[in-house]
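Below, each structure is written out as C-alpha cells.
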Structure P
Amino acid sequence: MGKVTGYFRHLKGNSRVCIATLPFSSVPYALYSYYLGMYLKEMGITDTGLGYIMVAGSVASFIFSFMAAPLVDAMGRKYSTLVFNIISSALPPLIYFLSGSLAAAMIAMILFNSNKIMSIGFYLLMIEDADDDERIVAFNLFNIIYVAAGLLIPLAGVFVTRMGLVAAQRIFLIGSFIVLTAITFIRNAMFKETTVGRKILTSRKEKKEGFFKGTVRPYFEAFRFLARSRRTACILAANVFFFVFLNLGTHYSLYFVPYFSDRLGMDAMQSSLLGSVYFGGMLGAMALINPFIGKARLMKGLYISAGICLTGLILLVIIPAGIMLVAAGATLVMSVGYGMLKSGIDGALAVYSEGEARSGLYSLANLLSSGLGIAVTAICAALYASFAGWLYILCAIMVACVIVCLILTGKESKKGAFAT
C-alpha cells in the first residue's frame, strides 16, 4: 500500500484532481448501485424486465459511444466531463428515487449510459498531460478507489436488514444525487483543459470544422492509427470483449446481486458478505499486485489475470448452491482476476494510444463493446430465467476472447509492429 500512496504523491495537475476527488463519487455510486437490481425487483420489475432495461442501456451506450469522441473534442475535455457527469451520474439516482417503474428505470439507465461521453472526457483529463507510468498508476488508483468504496457494502447491508430494502435504497438514492451533484461542480472548478484538448479546440475554431467532418474526424484518426499499429488494434479488441463482460457480469450489472440469490441461494445479508469478498478481492489485487506490474510486465500481468478471472467465472457456474464458503471462494477467485485485469486493460490502451487519435480510440472501443453488448445482453435476458448460470457462461466466453486478443498482441509485439 505504501507503493500506492507513493505513486499518488507523484501525480500532478488533473491526474491528482481526478484521483483525490474520486472517493466522493465512487462511494455514493457503490452504495446505491449494489442493491439496485434487487430494489427494482421489489418495485415489481421481473428478471425479464431487468434484461430489457440492460438492453436499453446497451443500445443507449452504443449511441452515446458514437457521439463521445466528436462531442469531447468539440466541447473540450473539461466542459464535456461537467455536463455529462450531471446527466449520467447525478440524474439517474434521482429518477430511481422518484419512481421504480420499468419506464423510469429505462430512462435512468439510458441517461446513465451517457457516461460513455463523460468517461472519455474524464479519462483524457486524467492521462493526457501525464507520462506512461503516471497513466498506469492513475488507472490503478482509479480502480482501487472504486473497489475500496465497495467495502462499505456490508454497512449498506446492515441498513437494508434493519430498514428494509426499499426504504434503505431510497436513502442511498437521494443522498447520491446530492453528493454527486456537488462533487461534479467542485471538481470542475479544479480542472484545467489539457494541452491536446486546447490544441483541438483551437484547430476546430480556426478551420471552422462542420458537424459532419467534426463527427468523422476522430474515427478517421483512430483508424489511421490502428492501420499503423496492429498491436494497438489487438489491445483495443481485448478492451471490447472485456467491457462486454464488465457490463454484463460485474457489479455494474443489474444481474450481479440477484445472481447470488437466484443461482447461489444466498439471502440479502449473505449477498452483502459476498459483495465484501468480491470488492476485497479486487482491492487486494489492485493494491498489492498491480502496483508492482508496471509497463515492463504489463502483458504478462494481463495473461495471468485473464486466466484467473476465467477460472473464477467457470467456478461460479459449476459450484453447488447454498454453500457460503464455496460461493465466497469462487467469488474471490473471479474478483482477484478481474481486479488485475481491469487495471491492466485500462493501462494498456492508455499506453498504446497517443495524441489526437486517443479520443477516437476510446470512443471506438466503447462503440464496439456496446454493439456487441446489445447482442450478448439480449441473449442473457432470454436465457437467465431458465438458468441463471448463463450469465457467467457468456462472461466466460468474453474473457476467453480477451485471452485470444492478448495472444495476438504478443505475436504482433514479436514481429516488431509499430508501438507508441
Structure Q
Amino acid sequence: MIQHREWNPKVFFRSISSDVLTMYERRCDLRLGAEAGGDHAYLAWKQLPEGRRRALEAELLPVNDLCSSHARPYLDRAAQTVWAGEPTLLLENREWTVYDLAMRLFIASPKALTDCHHGYAVDMMEHFREFQGKHPATIQATREAKDAMKRAMAEHFRDHAGGARCQVEDYEGPDKFALFIYHEAEVTTVDRFDEEGVVVPEWQRPVVRIAAVYYPETCTLLVKAPRKDEREKLRDLFAQIFVGEVDYFEDCAKTPKYAFANLSRLDFVFPTHPADGIDDVYVTQLAVEPASTYVRRCTLDFEPGLSIAGVHEALAQHGIDLAADVVRGLRLQFRFERGGRGRYRTVSLSNPNRTNLRDTDRDRVIRRYLREWGIDVSRAGFTVAVPPVAPAAVL
C-alpha cells in the first residue's frame, strides 16, 4: 500500500511553533488556539468535524513525510526557489526546525511542497531492480506516451487480479524522469464493526504505488515494484513507449556489480575528500565463502573503528584468509561530520546486484566513492545530453 510517515497529529502540532500554527490557521480559516501552543491546537483539531479533519489531514500527510532530517536538503532546495527574492527569509529559514520549514513551505507554495515531496519520495523508495540502456537514447515523454502507459498498465493489472483503476503521475527532476503508477491491488478483506457492533469482513482493493525512474545521463532505469511481473512489464513498456525500442534495457542483475578483491590488501584504505564531509568509513560486516568444502558461507560482524588490517586479524582468528576465500557481501558504515543522530549511514552490498542504497544526496556521494574505490565495477553507462522532457502532468 502507499506508505506515508506515521501520522501522529499530537506530535505534529507539538513540533510546530505557535507563529507557524497561526499562519496555518489563517490559510485554512481554522480556530485551533495556536497561541496557546501545540497541545491546545491538537485538542481543537480533534474537535473538528470528521470530514473536514480528514480533508485537512490528506493535505498534511506530505508535509509530515518531509518532517525528517533526511528530507532537510530537499526542503532547503525548495526554499531557495520559493523565497528566491526574499534574502531575509533565505537566511532565517536555516534556523527553523524541519517541521516549521516544511509547514511554511506548504503555506507559501503548496505546489513547491508537492514537487519537493515527489522528489523525496522518488529518492527514498528502495531500488528493487536496475536496468541499463544498450546505447544512448532520448525519451519521448509526451502526453500521448503517458496516456499509452496508463492504458497498458491498467490492462496488465486487470489480467493479474488487480482492479481496473490506474493513475499515472510523472515527475521531472534535474537529473531524472520518474513515473509513479498507482493501481488497485488484489481484493483483500479488512475487518470492521457493522451497525450492530459485530465484526464483519469488508472487501477492499488497496492502492499500491510502483515507480520507474530514468536517468538520461547514464541511460539507467530503476524500476521500483515488489513483484517480478510488474517490474518486467514496467521496464518493457517504458522501453517501448518512451524510448521506442522494446528490448532497449539489459538486466544488470545478470552480471556481478561489486568487486571486493581490494579488501584482501592489508594497506587498503577508504580515501575521501574533506569537502564531502565524511569523517570515517569502516567495515562492519563481511559475508565470506570459505575455501573449505564443509562451510558454505560465514557472516562476521565487526565493531566499528577497525582498520582493514584489524579486519584481517579478526578474520584470521576464525580461520578466514581474504587472499584465498571469496567475499560475497559487505557492509560499510559511513560517519559524516554533521547530521546529529543521522550522521551515520550503513550501506549493504552483495552480488550480483543487491544494495540498500537509495538516491539521496548522501547516497549519491557514497555511490561515487564505491566506484573510485573499485568496489562498484558496473558499466558506467553513457554520458549524453539530457533530453527535453514534456512538462509534468497528472494523468
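Just so you know, all these numbers are worked out from the coordinates, no wet-lab data involved. Keep in mind that what you see is a predicted model, and the values were worked out from it rather than measured. Cβ atoms are built from the backbone, for glycine too; each structure is taken alone.
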Assign the value 34, 17, 13, calculated as semi-axes √(5λ) of the Cα gyration tensor in Å, for residues 141-260 alone, to the correct structure from P, Q.
Q
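Here log10 I(q)/I(0) by the Debye sum over Cα atoms at q = 0.10, 0.11 Å⁻¹ has been calculated and equals -0.86, -1.01, so which of P, Q was it run on?
Of the structures listed, the value fits Q.
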If you rank structures P, Q by FRET efficiency 1/(1 + (r/R0)^6) of positions 21 and 101 (r between Cβ atoms, R0 = 25 Å, to 0.05), the highest one is Q
Assuming -10000 is helix-only ellipticity at 222 nm (-39500 (n - 2.57) for each DSSP H run of 4 or more, over all residues; to 500) as calculated from a single structure, say which of P, Q it is.
Q
Parent structure of the calculated result 2.3, given that distance in nm of label points 7 Å out along Cα→Cβ at positions 13 and 69 is the read-out and P, Q the choices:
P
Looking at structures P, Q, which one was FRET efficiency 1/(1 + (r/R0)^6) of positions 165 and 221 (r between Cβ atoms, R0 = 35 Å, to 0.05) calculated from, given that it came out as 0.15?
P
Highest-scoring label, criterion being relative contact order in percent (Cα under 8 Å, 6 or more apart), among P, Q:
P
P, Q: which one has distance in nm of label points 7 Å out along Cα→Cβ at positions 29 and 205, as calculated, at 3.6?
Q
